[in-house]
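Dropping the structures in below, format is structure tokens.
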Structure I
Amino acid sequence: MPKFNPVVSLSPLGFLLNGILKALFFVVRLFVGNKWNKPLKDFEENPATYTRKELLYFGYKYYAYPHWSAETAEQESWFRNQPFILKPAKPYLSQCVLSVGGDLMPYKVLMDADSSALWNEARSFFDADLVFANLETPMDTSKPASWVPEVMLNNMYFNGNEALWQLFTNEEKGRYDVLSVANNHMLDQGYEGLEATLQFLRQKQVIAIGARGELSFNPAQNMLQRQGFTFGFTAWTYSLNTCKPDPNKAHLTNLLPLNVPNADFTPLYEEAAALRAAGTEILVISLHGGNAYQAFPQQHVINNYRKVMEETGAEVIIGTHPHNAQPWEFHKYPDPSGSGVKTGLIIYSPGDFIAYDIFKWCHMPNTYKIGFTRSEKGIKISSFEPFFWYLGLLQGKELRFHNALKVQADGTWQTWPGKNQQEFQELKRFRQHAFPEQNRIFETT
């Protein structure tokens with residue numbers, strides 16, 4: 001792994017704390033040697049169950065030594081060199097595009113920075129028939145906003161406000177259609193805060209998935225039509241951090257052990273079956289799980305996500321939570337309906353979308369355009385276009401999305417301050433290491 005400092009400092013206090021933590025983990029490295037060079041096998045990464053050793057390990061890979069390598073060389077090779085095997089039927093009768101983003105989080109730097117040009121290049125994200133992301137903060141506007149601190153040293157309880165929402169949504173130019181609220185921060189403001197968030201999203205005419213106000217699942221509330229295609233959504237989270245779920249309110253938190261090997265996902269399968277029975281043609285599943293601050297997903301997470309796809313027949317699985325982007329895969333599997341072999345898309349992590357974690361890899365969020373076509377043979381994924389963004393904080397104040405491949409090609413990055421140039425080059429190495437060819441649009445042939 002190339003040597004680099006994985007975190008940035010935004011303030012003198014942050015610089016001091018990051019220095020102390022890096023020194024601490026340098027000492028830890030003297031004791032653990034090579035044991036933590038790769039991801040820990042079957043690590044759940046759940047604050048509710050952390051041992052002291054696991055908490056130390058999590059900080060180790062965040063503040064000092066992130067996992068550049070996958071668990072195996074074979075896994076790395078698969079993600080970098082996987083074939084693109086989709087074959088869209090031509091001519092097709094109709095087409096539709098889903099746009100996918102990652103985590104929306106309440107970092108204070110978003111509000112302090114000059115974000116007036118944030119969307120200038122990224123406006124195209126909203127140019128789709130359907131737009132999805134993960135809302136990883138309550139939006140209880142009756143309470144003060146609660147921001148993510150620069151250096152995270154203890155439990156955090158998020159909350160957003162209307163100003164943050166305007167930054168998230170770019171409502172003057174575009175909007176979200178569906179947001180998942182199933183994530184480890186969904187109870188940060190308690191059940192009252194979650195219910196306030198659902199009401200907030202209803203007022204904004206956004207479909208919220210992953211929590212429901214009714215005891216029984218009503219699939220119609222998680223379905224919508226675009227261009228004659230019927231989409232159905234379901235969302236689940238692996239953790240509620242240290243918040244204790246109320247068994248009488250289980251319907252408000254779609255919680256499953258997504259990061260545990262060979263876990264039982266029956267409630268998810270039941271929601272997926274209900275969506276199919278109600279007429280869903282394109283099933284999209286959001287899974288808030290996986291492991292953070294590492295280049296590749298771990299094998300037990302890969303196994304679980306593939307299993308969910310195979311059991312439900314999902315067309316798309318969107319993984320959130322790892323914060324930095326992780327690669328995708330096209331997964332061929334027998335359709336559980338018995339109609340033959342189908343190909344689905346698993347995105348293991350788009351990364352943070354609108355956020356500003358001090359971890360540098362988080363400054364390369366991905367978004368995706370997924371095209372679907374209908375022919376006489378049915379519906380298929382027909383195109384896949386990944387966008388790699390550099391979310392740069394230039395001169396310590398201007399925050400905006402830059403199309404990473406574009407500014408790399410035209411040399412714009414060479415006009416930036418030295419720290420941004422260095423970070424951009426580090427992200428380029430990360431992108432070329434973990435992802436397939438970057439300069440092609442994956443129009444399937």
Structure II
Amino acid sequence: MAGRSLAEQMDQFCAACALQLFARSASLTEEHAEAVNALYSKGQPKPTWLLWALTTAVGKSGDFLPPLFFWSLTDQDAKKGTDCSRVFIRMLTNILLCLAAVDDDVTYAEAEYITECADKLSALCDSAGVKKGKPGLRAADFVTSAQPSFLEKNPPRAAGQTGPAQPQTGDKAAGETAEKPDLDALMAELDGLVGLEGVKKNVKSMMNLVKVRQLRKENGLPVPPMSLHMVFLGNPGTGKTTVARLIGGLYAAIGALSKGQLIEVDRSGLVAGYVGQTAIKTQEVIASALGGVLFIDEAYSLASGGENDFGREAIETILKAMEDHREELVVIAAGYTGPMEKFLSSNPGLESRFNKYIFFEDYDGGELNAIFHLQCKKNGYELDDEAEAYSKEFFDALYQGRDENFGNGRDVRNQFEDMVIRQADRVAAMEAPTKEDLVRFTKADFLPETEQAETKNLE
């Protein structure tokens with residue numbers, strides 16, 4: 001609608017909306033960073049947001065302002081009698097709803113922001129005399145919780161402060177120790193994860209080992225040195241980041257770590273472009289992770305650039321920190337099984353410090369289906385009888401046809417988000433959709449129209 005000449009402005013506008021929306025999220029996760037990185041036009045450079053950079057940017061995000069190109073679009077619509085600008089509003093609402101749901105939780109604050117965006121843009125259409133289009137979605141219908149926003153829980157850091165900002169709530173005195181995570185709640189969350197039975201068993205065994213170690217220390221008994229560092233092996237989307245977060249909280253709950261926060265990075269978050277900067281950059285990340293877990297995704301990429309690559313400097317800095325901060329830092333290196341084995345054998349120090357390996361198997365069809373149903377439940381969607389029956393068939397086929405690019409839970413999340421958009425397009429075309437229409441998925445929502453036609457032809 002806008003033309004490729006406006007692609008750069010469109011990208012900047014969508015990214016700005018995402019940052020302002022995420023400021024109203026209950027928390028920020030790696031999924032939020034991935035979502036922002038997916039917002040770019042064909043032919044434009046792909047963004048490279050990291051979680052820590054996103055957190056800083058969200059803290060500085062401002063108010064919503066209609067973009068300049070939208071004013072031109074409304075003028076054209078008013079002259080030509082078209083409603084492209086109103087179509088754009090519906091599209092933007094769909095995009096923002098998908099962004100709000102990346103953490104499986106849509107807050108009232110997020111819904112209010114989406115409504116504000118739609119209302120401000122609609123007001124411009126009304127003032128320009130653009131004809132009325134199809135009714136848009138009501139963001140309030142998608143609310144699943146009323147959690148405080150990210151900025152409410154994580155106020156901007158003071159000058160010179162390192163590490164994550166600590167929220168100031170209620171009447172707590174400055175410097176008061178934060179409450180320990182709830183052990184029972186974390187264990188219940190671990191048990192509630194779909195599949196991962198072997199992983200759960202390993203985590204519980206480690207917990208028992210650490211508990212006994214803590215008890216021996218409290219009773220004045222000798223405590224042999226033990227490394228808490230781990231390697232997570234497996235394909236993407238198998239819950240590695242989620243389990244790492246739970247481990248940090250569990251260790252904090254039993255006193256093995258002082259805070260239990262999770263700091264997630266990849267190569268780009270550790271390696272700089274000039275000599276001497278990588279060590280500084282890596283040390284800053286380590287400082288923010290002290291008292292918790294440093295989770296290094298695709299860790300093998302640090303050793304993939306040859307002898308003169310700066311990734312080697314990051315590895316050496318991390319190895320030193322693992323030894324110097326043995327009692328206040330847990331490092332978890334994660335990635336595909338084959339590359340991780342080569343990575344660990346590339347440096348004798350890595351093999352000696354990582355002595356616990358946990359393998360995350362691919363989810364099977366039934367588990368993928370269960371994850372999908374959890375997504376539906378959290379976001380207030382239901383399946384009609386035909387869609388319910390087809391759901392099992394769909395995810396069994398997804399599992400059986402998997403290849404090296406299989407994304408496990410990520411593929412489920414992508415499928416869910418695509419279905420939200422297809423369902424929204426279908427509902428928006430109705431004259432008077434009911435509440436049931438707003439929450440119901442049908443079999444047609446599982447596949448794009450082209451694939452639906454191909455399936456019918458095959459049948």
Identity of the structure behind 4, 22, 34, 28, 11, 2, 0 (criterion: P(r) over Cα pairs in 10 Å bins from 0, in percent, calculated), options I, II: I
Re helix-only ellipticity at 222 nm (-39500 (n - 2.57) for each DSSP H run of 4 or more, over all residues; to 500): value -8500 computed from one entry in I, II; matching entry is structure I
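To test your reading of the models, identify which of I, II gives 14 for relative contact order in percent (Cα under 8 Å, 6 or more apart) when calculated.
Details: I: 20; II: 14.
Matching structure: II.
Distance in nm of label points 7 Å out along Cα→Cβ at positions 53 and 133 was computed and gave 3.2; which structure, I, II, did it come from? Could you put the intermediate results ahead of the total?
On the way: I: 4.0; II: 3.2.
This figure was derived from II.
Taken together, the values in this text are just the output of simple stated rules run on the coordinates, not laboratory data. Please read all numbers here as calculations on a predicted model, not as lab measurements. Cβ atoms are built from the backbone, for glycine too; each structure is taken alone.
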